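No value in this document is a laboratory result; all are computed from the given coordinates. Note that the structure is a prediction, hence the values are computed from the model and not measured. Cβ atoms are built from the backbone, for glycine too; each structure is taken alone.
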Structure P
Amino acid sequence: MLKTIKKFFEFAASRAGLMKLGLVTAIINAIFSALQILALAIVLKALVEHSVTFSTVWISLGVMSISVLGSIVMGYISRLAETKGAFLMCADHRINIGDRMKYMPMGFFNKNSLGQITTVVTSTMEDIQDIGPVVIERSLHGFIETGMIILFLIFYDWRIGLIAIVGIIVFSGINTAMQRKSRKISPRKLAAQTSLVSAVLEYVQGMSVVKAFNTAGNARRKIDEAISENEKMFVSLEFSFLPFLFLQMLILKLSSVVIIASSIVFYFSGMMELHRCLLMLIVAFMIYSKLEMAGLVSALMRVIDMSIDKVNDIYSSPLMDIDGQVINPENLNIEGKNVGFSYEEKKIIDNVSFSIPQGTTTAFVGPSGGGKTTLCNLIARFWDVDEGEITLGGVNLKDYTLDSLLANISLVFQNVYLFQDTIANNIKFGKPEATMEEIKEAAQKACCHDFIIKLPDGYDTIIGEGGATISGGEKQRISIARAILKDAPIIMFDEATANVDPENESELQSAIMELTRSKTIIMIAHRLKTVRHADQIMVLEDGKIIQQGNHDQLFNKGGLYRDFINIREESLGWRIEG
C-alpha cells in the first residue's frame, strides 16, 4: 500500500504540494479527533470521583469544541486539497499526453488502438481522479487516526494499547493478502474497460457499414460481449474480495470485544480504575471505525497502481524529437539516400534514393501498396527511417525539431479530418493568428468561399466532428484552404482533388497551380492530368523507385508508366485517367 501511495504522490508531480497538504492536514485532523477521548477522560474521571464542577464542564466542553471544530476545518482542507490536487493532476496529464502524442512516431498509433488510447485518457484517468483520492484519503486517514488513538491508549493504559496493536497487525496481514488478490484481478478490470471502449468506438465509427449491410445485430454482438465481460469481471471482483473484507471486519470487531473484556477483567481484578475502564469501553467502539472504512476501499489500491502504470506506459514510449534543434534551412532541397523502412516485419521502402530540388513539382505514382504514402510520411517525419537518411536543406530530418521541420511543410490529405468547430477556425488551424480577410482569401483560392457563405452562419457555421455535416468534396476544399493559409514553402498533396466535384475541379486545379508556382510540390497522384506537368515523376512499385523522369520521357521510354497510361483504368491496384 505504501508503494502505491508513494507512486500516487510521484504521479501528482507539480500538484504534489496539494496532495502533501492533504496528508499533513489529515494528520492534524487525526490529532483533533483523538482529543475527544481526552474530553471523555476528563468527564468520566470527574463523574466517578464525584468531583464534577463548572471548571470540569468548561474544560471538557472546550476540549470537545476544539476537537470538533479542528476536525471539521482540517477535514475540509484535507479533502479539498486532495480532491483539487487529483483533478488538476489528471488535467495536467491529459494535456501532457496530448502534447506528447504530437512527437510520437505514427507507429505508436498503429500498435496502440484508438480504444486503448481513449481508455487511458478517459476511464483509466478517471479511476485515478475519482477513486484515487478516496482510496488514499480513507486508507491514510484510517491508519493515521487509529494510530493516534492507539498512541493515546499506550500513554493511558499500555495493556489496552498492545491489544489494539495486535488487532491492527492481524488486520494488516489480511489486508496484504487482499492486495495480492487484487494484483491478480486488476489487469482483467483494465483489459475489460479497454475492450468495451474499443467495441463502442468501432461500432460508432463503422455505423455507415452497419447500416449499408443491415448487420446491426451482428455488429452489436461485440459490444454486448464486452458489456457482459465487464459485468462478469466486476461481479467477480466483488465476490473475490468478500472473504477478505469479512475477515477484516471480524478481526476489528473481535479486537474491540477483547478490549472491552480485558478492561472489565482488569477492573474487577483491581488492576484498572473505574473511570479508565469506562473510557476503554467507549474507546473500543471508536478506535477502529475509520480503519474499517480504510479496509473496505483498500482493495482498489491495486487498481490505482495499475492505472498509473498504464499512463506511464505512454510516457515511456519513445519520442522523435528528443535531440532536435530549431533549424531554418538554407534551401528547400529534399534528398533521400538509401532510405529503408519497415512496418514490423514487412519491408515498405527498400533502399530508395531520390532528389527533389527546391521549387519543383514531384509526383509519386504507382500501384496501391507501392510505398507512395509511406515515402511522403517519411519526408514529413511521421515516421523515422530505419536505414539511410532524408535531408532538407542538407540537414538530416532527425536533427530538426518536429515543429521547425513541419513549419516548412503543408499537407493536404485524401482522408480529411476537420474538427468540431467553426469553418473559420478549421481553416485558420494552419495559421492561428490569421485575420478574417486572410481566411476568406484562402477560401476563395480553394474554391470553397461560395458554398460557405450559403451556410446558415457562414464562416461561423459549426461543422460536425470529422466534418460529418458537409460533403467529402467540401471537406477537401476546406483542407486545401487551410494549407493555402499556412503558406509553407513545401506542399504535399495526397491526391488532393480526389473528392472534388467535377464542376469545381478545373477551378481548384488553377488555384493550386497559381498558389504553388514558386513552391516545392510533392504529390501522390493517380490521374494523368494531375501529373502531366510535374517536373519529375517517380514510379514506385514494391517499395522501390523503378522509373523516374517527366511525363514525356517516361511515356516514350515505355514500361510500367506507359502501361498505366495506355490501360487508363484498373491495373496493378490503381487507375489513371487521361
Structure Q
Amino acid sequence: MSRTQRRMEKKQARLVQEAVRHGQHGSAGAERWHGDVRLNEAGSQTNLGNALRENGRLSEAIACYRRAIGLKPDLAEAHSNLGNALQEQGRADEAVPCLLTALRLKPDYAHAHNNLGNAYKDQGHLEKAAACYRTAIGLAPDYAHAHNNLGNTLWEQGHLDEAGACFRTAVRLMPDYAHARSNLGSALEEQGLLEEAASSLRAAIEIAPGYAHAHNNLANVLRRHRRLHEAVACYAKALEIQPDHAEAHFSLGTALLAQGHLAAGWAEYEWRWKTLQMAPLRRDVAQPQWRGEAAAGQTLLMHAEQGFGDTLQFCRYAGLAAARGLRVVMQVQAPLVRLLRTLPGIDRVVGPGEDLPAFDLHCPMLSMPLALGTTVETIPSAASYLRADETQAAAWRERLAASDIGGLRVGLVWAGDAGSHSPTQAATDRRRSLPPALLAPLIGLPGLRFFSLQKLGAAAPVDLPVSDFMAEMGDFADTAALVANLDLVISVDTAVAHLASALGKPVWLLDRYDACWRWLDGRRDSPWYPALRLYRQQSPGDWVGVLAAVARDLEALRKVCHPSPGR
C-alpha cells in the first residue's frame, strides 16, 4: 500500500468516526455542538452522509441528506450529494431532479454539474452528460474527476483520441488518481500503444493495489501481447479482490478457452451475461436454461446471441441435442434462416420477431458447449454440416462455367463488420481487417480467378481483377450457393470464413496478432473446422508477412493443381 493510500484511508477513518460521533447525538445534540443554528445542523447531517457514502453505506447517507434538506431546503450541497448517492444506487431517474435543484440554487456549482453528468450518462444521454462535464471543467479547470468522466463518455461515443487526452489531463492534475490511470491504460491499449498501456496500468495498481478493474485491464493488455499465462494470473488477481467482477470472469473465460482449457473456460464464459456489453441482450424467458440434463421428448429453443459467425460456428450443436432426444427449434438472425434450415436434426428455424412454437427449455447458442461438456477432443468437427441450395448452386455452376478462364477459383474477404456501434468492437475490426490493395500480390499470381465475397466494407480497387457478384446476395444462402462453386476461400476472421468452413470448403484464415479465443493459441489448424488453415500475424499489424506466406502457399497449390506443361 502506498503512503498516499495509507494517508487517505487514515483521513477517511477519522472523518467517519467524527461524523458518526456528531451524527449520533441527533438533531438536538448537533445543535448544541454547533450552536442553535439549523444551517450547522444541516451541514452536520451532510458531512455525516458524505462519510457514510464514502464507506458504501448509501441508504444511510441518503437518509442524512434528506434530513439536511428538511432542515435547510436551499442547501445546494445536500441536494447535489443526495443526487450523487441516488445515482450510485442505480436510481438515476431520481437523481436528476435533485441535481437540477442543486444547480437552480447554485448555478456555478461544478460538482453538481459533474454529478448531473454521471446521472445522465447512466440514463444513456451521452451528449447531455458530456455537456455537463464540460461545464464543470469550465467552472473548475483543475477538476480531475470531471476530466476523467468526460473521457469515459467520449470513449462510449467512440472518440478514443479525445478520451485519451481527457484521461491524460486527469492524471496530470491528480497523479495518484488510480481510476484515471487505469482508464488511460485502456485507451492506450485500444490505440495499440501496449507498452505505454501496461505502464499506466501498473502505476494504477501501485497506487491502489485493491483496484480490481486495473488488474483486469492489465490482463487485457497482456493478452494483446499474447502473454496468456500472465493475463490469466492478472484476471485471477482481479477476482481475488472482487469475486463478482463480471468482466474479469468473462475475459478469464476467453483466455482459458484460447489456451485450450475448454471445461474451465466455458464455465467462466457464462459470466458474459453479467457484463455491461451482454447483459442487455440476455433473453428473459420463463423456461429454464438447458444445462445438458436428460430431457428426451422435450422441446429446446436454441437462440442466437452474438454475430453471424458465432451462429454459423455453434449451430452445429443442434444435431447433438437432437441425438439426445430433444426436439430442437432454433431462432437466428434473419439472413441465416434459410441456410440453417439445411442443418440435420433440427425441427424448425425461425427469425427474430417470428412467433415461436411452445418450448420447454432454452439455451443461448454459445452455452451449448458447456451444456454438452465440450473439450478440445470432443469438439463436433464434421467436415461439413451446412449445404447450399442445390438449384442455386447449379445455376452458379453454369454461370461461372460460361465465363471461366480456367484455374482455381478463390474467394476473398478482407474486412469484417466495422462495429461502429461499439468502440471496442470497432477497434477489434480495425485489427482484423486489411486494406484490399494489400491483396495485389495474391491476385497477380497466374492461373487463378478471384471472387469478392465482401458484402460490406471497402470495395476492391478498380485495378484489381476480382469478380464481384455480392450485390446479388440477399442472405447467407445466396452466398453459400456461390461459395459452393469455389475451390478455396481466403478470408479475415469474419462470418464468411465460418460459412465456407461449415460448407466443407478449404479456408485460409488471415488472422490478427491477438487472435480470437476460438482459434486457440499456437495452432495453425482448427479443431472446429478440419479444412481451415491459420495464417497469424507474427507482430501486431503485420499483414505483409501474412500475405507473403499465403502467396507462397497459393503458388505451390496452383502448381499442384495445374502443373506446367511437360511436368
Structure R
Amino acid sequence: MRKSGWRPRNNLAQLLQKFKRRFKRPAPLLFLMLALMVFTAGALYVSQNNDSCEYRIPRVWHWLAEGRWHWIHTLDFRMNVAGCNFEWLAAPLMLFTKHDRCLFLANWVSLMMMPGLIYSVFTRLQVRRHVAWWWMWFLPSGLCYVLQARSDVNDSFAVVYALASVDFALRAREKNRVSDLWLSLLAVALLTGAKQTDLPLALPWLIAVLPGWRLAKAYMPATLGICAVALLVSVVPLSYFNYEHTGNWMGFPKTSTFWKLESPSALWCLVGNAFCLPLQNLLPPYFPFFNHWNSGMEHFLQTSFGSHFRAFEAFGRLGRAASETNAGIGLWIVLLTGISVCTAKIYGGVRQPPANGGLKWLRWTPYVSLLIFMAKVDTYANARQMAPYYVFLFPAILVANGHSVLVRKKWWQWSGLMVMLLTAGMLVVARDRPLFPAESILVPLKEKHPQWKFLSKAWDSYACRLATDVQRNAFRDAIPAQEKVLGYATVRGEEEPGQWVPFGRRRVERVLPDDDPRDVQAKGIHYVLVDSSGLGLLQMTIGDWTNRFDGVLVGSLQYESSPGEFDQDYLVRLNAPGDEQTNGAGVSGPVPPH
C-alpha cells in the first residue's frame, strides 16, 4: 500500500477491470478457484482429523477454561508436549466464536500467502523470474498444502514461517535493513515452535542470515529485545516445561503402554524413510489395494531384514486414498517435477548462473535438513510432516538453464495447469470433506443398483466421515443442563471437542483409571463419557469401569469409525455417596441414532 500509493476505488468498473487483469492468465485463476474450494470445504465441516480431535483442540479448551497454559491431567502425553504455535493461532478463534469450526482459517491464510513468498525466495536464490512465476502457482497446489488448508492439521501452515525466515534474511543483506533481520529472527522462532520436526529447517535460515548479522551491531539493545521475544515464541519454553515434567526436552515419557516410543538407529531410520517418503508421495488419489499392500508390509517386518524397521510407526503402511492425514506433495507434482528435470536437460543443459554470497550453498542446505529429518523422524505418514520442506528442495533444481526454455512450452504449461485441475478434482470427491452432496447422490444410486458393489463401498467410505456431527452431539440431550463438568474416560479422546461447544456451557475433565472416585466426584463430575477404544487400550470392559467408579450405564452409541470398523461410546452416571450400589451392568437408556 505504501509503495503503490493505493487508495480505495469508488468505481466498481475499475475494480472489475483490475480483477480481470490479475486473473486473465489461467494459473492464478485456477489458484483462486482452489482457494475458494478450500475455503468452502473448511467452512462446511467440523474437525474430523484424529490428532486434532484427540489432543490439539482439547488442549486449547483446557487452557482457555483454566485461563492459562498448564500441564493437563491426561493419559495422552501429546496434549502437553507437542509444539503449540498452531494452537496459539487457534485460541482466539475458539475463544470468540465459542466453537472450533474456524480453525482451518490459519491453514487457509497460510496457503494464500504461499505464492508470493515462493516467488520472492526463489528469485532471490537466482531462479529466473518466469520460472519462479509458474512454480509459485503449481507448488501450493500440492496435496499436502491444499488438503490441509481446509482442515486443522498443523503440518503445512509452518511453511510460511520457513519461507519468511529465509526471505527476510536475504532481504536484510540485499537492502541493508536491520528490520528485515529482526523479522527473519521472529519467523524462524515461530517455525521452531510450530512443530519439533521443523527444527532442521533452521539450518537454511542460519546460512541465509549469517552474512547480514553485522547489521545487528549498530542496534544491539533492540536486537537483544527481539531475541528475547523470539525465545518466547520459539520451541524453548515448551522444551523447558517438557524437561521439567518428563525429564527430556521432547517430552516423551521413558515408557508408555499406549504409544510406540522405541526408535530405530539413525542409519536404519534414514534407510526406512528413503523407502517410505517416495512411496507416500507416489500414493495415487485412490488406492484400492491398500489392504493387500499393508498385509505385505506386515509380512516383510517379520523377516530378518524387515526387523530393522519394526521400531517405525506403521512402517510402509498406506491408506485407501490420499488425504489430509497422509498426503505428501502429491503424485502429480512429483511427475511434473520428474518430467521437468528430464526435459530441461534436453532443452538447455544443466549450466547454472554463478551464485554470489553463498547462494549455491543455501540452495543445497535444505537437502541437509531433509537428511536430518529422515534420520530422526520415524512416525506414520512422514510425507505429511515434511510439508514445510518440499518448497525448499526446488530452487537447486530450477536454476538450471533448461527450465527457462521449458516453461515457455505450451505443452508444459498445460501439464502444470492439469495438475491444478486434478487437485481441484480431489477436493470435490475427498471423503473427509466432499464438495458434492454424497448422501443425496450415492444413497439413491446404491438402492437402485444394489448389484454395483463400488457404490456401496463409496457410500460406506463417505458415511463414516459424514457422521461426525452425530458423534459429537450424541449425548447432548441425555446430560442434564445443570451439569457444568463432564468426565471423559479415555486414552486418546477423539470425542472430546464436541462436548466443549459452545464454549462456556460445560467443561470436560479427563478421568484416569487410577483416579480416586471420591476425587472425581469432588470436582463436580456426575456423568462420564467412556469410549471403547480407551477401554481396549486399558484392557477393561464397561462393566469393569462402572464397578471401579461406582456408576451406572445410562446410554450408548455405536458408530462406524472407518469402513467396516465400529467403536462404542458409553454414558455413565456416577452414584452419589450413599446411593445404592450397582453391579456395574447398569440400565441402558435411549440409544442415540447410529
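Computing FRET efficiency 1/(1 + (r/R0)^6) of positions 394 and 474 (r between Cβ atoms, R0 = 41 Å, to 0.05) gives 0.55 for which of P, Q, R? Write out the running numbers ahead of the final one.
Numbers: P: 0.55; Q: 1.00; R: 0.35.
Matching structure: P.
Starting from the value 0.99: which structure in P, Q, R was Rg/Rh (Cα atoms, Kirkwood Rh) calculated from? Let's see the in-between values first.
Details: P: 1.18; Q: 1.06; R: 0.99.
Of the options listed, only R reproduces it.
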